[in-house]
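Computed from the coordinates by the stated procedures, all read-outs in this text should not be read as laboratory data. What you see is a predicted model; the values in this text were computed from it and never measured. Cβ atoms are built from the backbone, for glycine too; each structure is taken alone.
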Structure 1
Amino acid sequence: MDTSKFYDITHREHVVCNPTSEEKLARLVELLRLPTNAQVVDIACGKGEFLIRLAEAYGARGMGIDISPFFIADAERRLKARAPSAGITFTQMNGADFKPDEPHSLDLASCIGAGWVFGGHANTLEALIGMVRPGGWLIVGEPYWRQEPSGDYLEASGCAREDFGSHSSNAEAGERRGTELVHTIVSSKDDWDRYEGLQWFATDEYARTHPDDPDLTEVAERVSKA
């Protein structure tokens, strides 16, 4: 089954396509204090909520990139409804292929919860650092292990131990590359409950309205591992 279709089905109830809350996202936007007409990019932007809020708050201009045609279409609808005159565009493409017009030229570059785009956390940091001007913002969301994962958990989740590090090692990876850590947002159990619970709900809703979809079994099996 197409990966974009899977995420379209399972994330239909999500405003933010990550395990966090709208309240935390709103506070992050407040803290950024971007200049008017700041130049920004969000890699793996999902439905565009972060960028749209930046446009609403600061008149930010730039691009949201996602490989999913479903998410891009959703982001464009939301932008038209909330900030139709904003200088934001959404583009369907592989985020790893994005290059700004000039290196070190953006006020903000973000990749939240999608380090796989660049092949891991370290590569994500390297890529975004090359996009942002001195003193600009780097926003990176990366999973981490809360505790040492058991073999049974790794088998059930399909993850490998080396896929993720610790919260502190994620931060240290940025500091080793010359960035300054000024704020972190940690996903709580409630955030994860909401994120995964909405996937189960959306999958059930889709199954009720699309009972003949041949991909239903695969969707249900993948969601059940959450």
Structure 2
Amino acid sequence: MREVLPQLNVASARLKQACTHRSYSSTHNERLEFLGDAVLNLCISHWLMERLPRASEGELSRTRANLVCEQSLHGIALRLGLQDALLMGEGERKTEGHLRPSTLADAFEALIGAIYLEGGLVWAQQWVAHCFRDVDLSSTAQVKAKDAKTQLQEWLQARRMALPEYELQEVQGQDHQQIFVVLCRVSSVKLSATGKGVSRKAAEQQAAAGVLKALELEGRSHRMKGKGKKK
């Protein structure tokens, strides 16, 4: 990082924390990851607004979702060599935890959180722009099926309803085999669903899919009731 952008003079202690897995120390990177996730979304949103001046809100949202998904961040983390910098317990490394997509994606977000704390939004934007500089934003490159969270968000936005809330309910299993349990709650339609996954993001996607399924079933029941009344 310092070789590419020497102006980002982040303290070594902060960088070390960003690369520390919870299996290695109680001073791990999860809080930095929490911050970095929010900062990354803001930086990518700003970057896309400048790069895609004619894109609609929906197109921007879908493109951002593709860029900040676990698969995308995992690839960037590998190119940066974060797998070699991660500090983790011996058991975690023996099971190749340092190569796990969710772990590397989390570490990348933690790194962004560390950069933000040291140099504010300007530094974070410079780093994010550098990391995503080679991304092809052409329409063909970004054609992907909408994920469940995006579908649910767009459905609610189209009806001017409050966005869903995602709440971590539980983390099951050992450090090297964690399962995250997340609740997705949509108060405006009084629906909720629980999802499980090997990462929090995967659990959120499953929970959102559960709410979408409930909405679909509810919609069908309403249509059936409507047809019954007409008869």
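Given 3.3 as the derived value for distance in nm of label points 7 Å out along Cα→Cβ at positions 49 and 209, which of the supplied structures 1, 2 does it correspond to? For distance in nm of label points 7 Å out along Cα→Cβ at positions 49 and 209, the value 3.3 is produced by structure 2. Structures 1, 2 were shown, and mean count of other Cβ atoms within 10 Å over residues 41-48 at 17.4 was computed from 2. Taking volume of the Cα convex hull per residue in Å³ as the criterion, the highest value among 1, 2 goes to 2. Taking -13500 as the value of helix-only ellipticity at 222 nm (-39500 (n - 2.57) for each DSSP H run of 4 or more, over all residues; to 500) derived from one of the structures shown (1, 2), identify that structure. Going through each structure in turn, the value belongs to 1. A value of 21 was computed for relative contact order in percent (Cα under 8 Å, 6 or more apart); which of 1, 2 is the source structure? Computed on structure 1.
Assuming 0.3 is distance in nm of label points 7 Å out along Cα→Cβ at positions 105 and 201 as calculated from a single structure, say which of 1, 2 it is. Label of the source structure: 2. With Cα extents along the principal axes in Å, for residues 33-96 alone coming out at 49, 20, 17, pick the structure among 1, 2 it was computed from. So the calculation was done on 2.
Output the label of whichever structure in 1, 2 has the greatest value of FRET efficiency 1/(1 + (r/R0)^6) of positions 121 and 161 (r between Cβ atoms, R0 = 25 Å, to 0.05). With respect to FRET efficiency 1/(1 + (r/R0)^6) of positions 121 and 161 (r between Cβ atoms, R0 = 25 Å, to 0.05), the highest-scoring structure among 1, 2 is 1.
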